[in-house]
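Scrolling down, you'll hit the structures one after another.
Only the coordinates and a few stated rules stand behind these numbers; no lab work does. Keep in mind that what you see is a predicted model, and the values were worked out from it rather than measured. Cβ atoms are built from the backbone, for glycine too; each structure is taken alone.
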Structure P
């Protein structure tokens, strides 16, 4: 089982994080939360990667606005999460992600994120040099920043029935980033990788997870 730890970003901000796996494991990975905090689902994600050979850290990004936040997948949780997200500047969040990468103490660190975290994984790939590979699942903000240049290999996953990310958005990302591998799961909705959501799609999840692990392993081998 994992453990709760405390890390400090470059600007002096102390924040909680969930750590799973051991430092001697072959791969190092930062897992980035949805807008629901480092909740039971995200801890489960961390444990899953740890079981596959990853040393994992998931930062509690909401600590900059409201420490200790864990939200449910209901309307109230969505509203609170969106409000908290709006209070935290991107540059501050990137400091937290970079602190996690440094704490993993590996020459090659990957990053994977979901929902808000999917967008943040993209932003971290483009605006820092901390990561050797980045994976984003249903990141709704990627299309708006699609012309940025990533500093590491990136893989993206989207649901074909995601009403918050249009087919036009995915097409625009493909056109702006022809060298990035992008997968669309035709029958999947937003949040298809989370078993706690009604939109969970086990087939899409299994395939996206297999692809993500393969991609990360290929780029993070020490």
Structure Q
């Protein structure tokens, strides 16, 4: 059990445990007042829960293809103070939109599987959580382009090499890169992740740099500031 300030997350049966990628996306993604939010590949449900805490008027749908992880996320939602605004769908995003083609979202987020065409891990669940099959990102971006509202934004966190692929796919699908945040462990390190924000409007792109540690085992003030409303260590 991972305890946040306003909710707790049971991680039992989930291949992808709570990690820095997820909590950063949950704390950073989204601007303004989105009313309809979708979390694709919710895993434990932590990102959806963080968004529910941040956007108090939003209804949040979460999809998860792994049955056991979906059951765990559903339980986490039900045990949270935001349970009336969170809905879990135990299937993949493609099937979800076949079942609900009319749904549109102001904010779509995903911390997706990111190893493409790489050596597959031996554990089936870890495999499913970490490895994207051929065509995964093409399908994801295509769906996002269709299901966003006109002012809606999709936020993803990705390794830098995967990010380059996704930027190109988004452009091909009529989405414009509106924000890029490079994530660094230390200020002089090369970026190991990028947070990307895409939308239908061709606006001026904003770039930023986010550093996690000021020195080993010491978080930066920026990291503390972003996560102070969530993590009990701050």
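In table form, for the structure just shown:
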quantity: For Rg and Dmax of the Cα atoms in Å, for residues 56-151 alone computed as 14.6, 42, the structure of P, Q it came from; calculated: Q
quantity: Computed 3, 17, 29, 24, 19, 7, 0 for P(r) over Cα pairs in 5 Å bins from 0, in percent, for residues 24-103 alone - originating structure among P, Q; calculated: Q
quantity: Structure with the greatest value (metric distance in nm of label points 7 Å out along Cα→Cβ at positions 16 and 64, set P, Q); calculated: P
quantity: Structure from which -11500 was derived, helix-only ellipticity at 222 nm (-39500 (n - 2.57) for each DSSP H run of 4 or more, over all residues; to 500), options P, Q; calculated: P
quantity: When distance in nm of label points 7 Å out along Cα→Cβ at positions 40 and 200 is computed for each of P, Q, the largest belongs to; calculated: Q
